[in-house]
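Asks: Listed next: structures, encoded as structure tokens.
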Structure I
Amino acid sequence: MPLTPIRKIGPLFESTHFKDVKDPCITFDGTIWHIYGSGGNTVNEEWEILHATAPSIEGPWTELGAVTLRGVDGIHIAAPSVVYDSEDELFHMVVQKDFIDVGGGLAYLVSSNGHTFTKMRTLMRPTNEIEAGLYDPQFCIIDNKKYLVYSGIPEIRPSAVRSYTVLQPDVYLAKSTTDYWSGHWKRMKAILRHEDIAWHHNDREHPDYEWGIEGPELQQLPGGLLFLNATSFITEGRRGTRQRVFFALADDIKGPYVSLGPVLSTENVEEWENGENGHASSWIVGEELYLFYQARSQVVIDPKEANNWRYGIAVFKIADILEEYKRATNETA
């Protein structure tokens with residue numbers, strides 16, 4: 001039986017600042033819940049860092065103005081990961097500098113109030129030996145150690161079956177060798193590739209290949225298993241309906257990861273999310289896992305105008321996730 005949420009909430013709010021809200025990241029400062037994300041427009045791909053707050057994890061959510069970034073600028077800065085560290089009482093952000101071209105690096109910023117962030121350093125740059133570009137970074141703590149997962153873009157090569165070239169990122173892992181959010185960050189390996197999830201992700205050489213694996217996030221479930229959520233692109237359907245959030249689990253941070261497949265259906269749901277869903281952020285509360293995700297409708301408003309992205313929450317029982325992982329592991333044994 002496919003894994004399904006026990007309840008859903010959404011859309012969380014209607015933005016008064018941006019046409020599209022994407023790439024949510026959830027964090028808690030001990031008093032207030034925060035959502036950071038990408039706010040902008042998918043038509044011209046120009047973005048700012050969105051910020052919303054709430055008194056509880058389920059809301060109500062109040063959108064604030066765009067976050068102020070000092071020392072870093074550009075129209076493609078997006079997909080922030082923000083953690084609040086109670087030890088130094090600071091908000092730590094890692095954000096991508098570019099996501100639609102090779103060469104984009106990751107910037108590290110710090111804030112005392114959660115809304116004005118100052119760049120401290122470039123966290124990581126692409127290396128031709130490993131990846132030609134990197135984006136969608138996410139901070140995490142596993143076994144009390146600081147890690148970073150991100151989408152790494154391999155060298156772009158012409159395809160024998162397509163007239164266009166496209167980015168084909170896989171999921172990569174890095175570790176802080178200093179145990180500070182600022183790093184130094186040591187690359188470890190690619191922990192999930194196209195080939196590992198071929199049953200629900202478009203093949204690299206498919207004639208209508210859309211995109212690679214993106215929006216990865218890692219955390220540790222009670223009991224120690226590693227939980228990865230990310231976005232894949234299924235082969236079926238027209239463009240604008242293929243993105244899906246999926247879960248994968250492993251007993252070692254370096255893998256191998258066993259995918260449970262897409263976990264958010266686009267059937268028998270409200271119109272605002274019946275097209276596709278993607279880039280999610282999770283938080284554990286007791287025996288439940290809250291998944292904050294982006295979604296949009298499949299209804300075509302105008303051929304030149306994509307449908308608006310909005311945020312929703314899907315709540316899963318951790319016991320159900322573990323049971324599905326047990327079933328999937330037995331099937332692959």
Structure II
Amino acid sequence: MSTLTAKPEGFKDAYAWTGDVLAALRGSLDHLDFTEILPAILSERYEPGARHSIAVLGDRALPDVHTAQGLNGEPRVTVSGERFFYLPVSHCVEKQLALEYTDRVYCMAPCVRLLMEGEDRSGRHLYSFFQAEIEWHTESVDEAHDTIESILSGFASRLRARLQAAGRLNESAQTRLAALESTPYERLSFAQARERVRSVGGNVNPHAAGDLTHAEEMALSEASNAPFWITHYPDGVRDSLYRRNGDGSFATYDLILPFGEGELATGGLRPDSGADILAQAQKFTAAPHRYYADWKQRTKLQTGGIGFGVERLIRYCAGASSVLDLRYAHDQGPNAAINPNLPAGGSTTGAF
């Protein structure tokens with residue numbers, strides 16, 4: 001398979017891989033009785049702990065846009081218009097709201113997320129991207145893992161058939177798809193994952209209360225030939241809202257791909273009550289998620305789910321070295337300005 005690049009000769013491969021991956025993923029979800037819903041692109045509410053961007057609506061005309069330079073010479077933009085809405089960082093709350101009216105849902109949700117320092121050189125991060133947001137009624141992390149593994153196993157089988165029919169199934173793709181079918185995936189607690197970093201020779205984060213660093217995650221991924229879960233995250237690590245376990249940890253999980261590909265997805269069971277939603281949200285914001293808490297208190301619905309990074313899944317299946325290799329010719333937004341070859345300190349992060 002030729003190396004994919006975000007150049008004219010690589011665009012054709014990027015479009016082909018995207019079409020095949022989306023068709024196979026939708027086929028697997030449909031087989032498991034998930035209903036596709038349309039994502040809500042704008043919202044009056046924001047996600048606690050998230051780094052949001054805003055869409056400004058004009059009044060029968062384009063909003064007024066003013067550009068200037070900040071104190072350090074960085075570009076600063078102010079926009080005047082009639083109304084504003086938050087752009088989605090994920091579709092985590094919205095897909096839960098849909099489950100008041102149906103049992104299993106998913107959507108391909110557009111997301112806009114500001115990059116942190118160095119993420120523009122990671123090969124895994126984009127300013128704007130898509131997540132396969134999946135949610136259903138469940139009370140069990142084990143059941144959630146089983147369901148997600150069934151989704152990915154069915155996806156791999158369908159994608160293999162599509163690639164084979166098109167004459168595009170090679171040894172690399174076969175190996176990667178076979179790994180997705182190697183269920184059940186290993187399940188490591190956060191503490192076990194940190195201990196394994198030591199055993200595979202990775203550099204352990206000296207801040208024991210913090211999250212796994214990118215280097216730690218990559219050490220675990222590079223040492224694995226199959227996907228695996230990291231579960232039972234301690235308090236203070238996550239910046240989203242999840243159900244509390246009896247031992248004080250949270251019922252949240254990451255799915256890590258093998259072969260050095262790193263994290264594919266994050267998910268978990270949702271908080272038990274409106275009161276717990278407000279208590280957790282207050283750690284991230286002075287204006288807690290009141291609407292979400294009221295909905296939870298009224299419906300008493302317990303759900304769980306996950307969000308797959310669609311571009312990351314395509315990258316994995318295609319064997320590309322970076323999600324930037326799969327950028328489309330029609331993507332003329334901030335992703336087009338990411339330059340992974342810039343040295344540290346020369347990042348485009350924060351320019352948009």
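Asks: Can you spot which of I, II the value -1500 was calculated from, given it is helix-only ellipticity at 222 nm (-39500 (n - 2.57) for each DSSP H run of 4 or more, over all residues; to 500)?
Replies: Working through the options, I get structure I.
Asks: Given 12.1 as the derived value for Kirkwood radius over Cα pairs in Å, for residues 263-318 alone, which of the supplied structures I, II does it correspond to?
Replies: Label of the originating structure: I.
Asks: Let me ask something additional. State the single structure among I, II that was used to calculate FRET efficiency 1/(1 + (r/R0)^6) of positions 15 and 295 (r between Cβ atoms, R0 = 41 Å, to 0.05), giving 0.60.
Replies: II
Asks: Looking at FRET efficiency 1/(1 + (r/R0)^6) of positions 175 and 311 (r between Cβ atoms, R0 = 30 Å, to 0.05), point out which structure of I, II has the largest value.
Replies: Between I, II, the highest calculated value is found for II.
Asks: Comparing distance in nm of label points 7 Å out along Cα→Cβ at positions 111 and 271 across I, II, which is largest?
Replies: Across I, II, distance in nm of label points 7 Å out along Cα→Cβ at positions 111 and 271 peaks for I.
Asks: Between I, II, which one scores greatest on relative contact order in percent (Cα under 8 Å, 6 or more apart)?
Replies: The maximum falls on structure II.
Asks: On to the next question. Looking at structures I, II, which one was Rg and Dmax of the Cα atoms in Å calculated from, given that it came out as 18.5, 54?
Replies: Traced to structure I.
Asks: As an exercise: distance in nm of label points 7 Å out along Cα→Cβ at positions 127 and 279, calculated from one structure in I, II, equals 4.0. Which structure is it?
Replies: Here the read-out was taken from II.
Since every read-out is calculated from the coordinates, none of them should be taken as a lab result. Please read these numbers as outputs of a predicted model, since none were measured by experiment. Cβ atoms are built from the backbone, for glycine too; each structure is taken alone.
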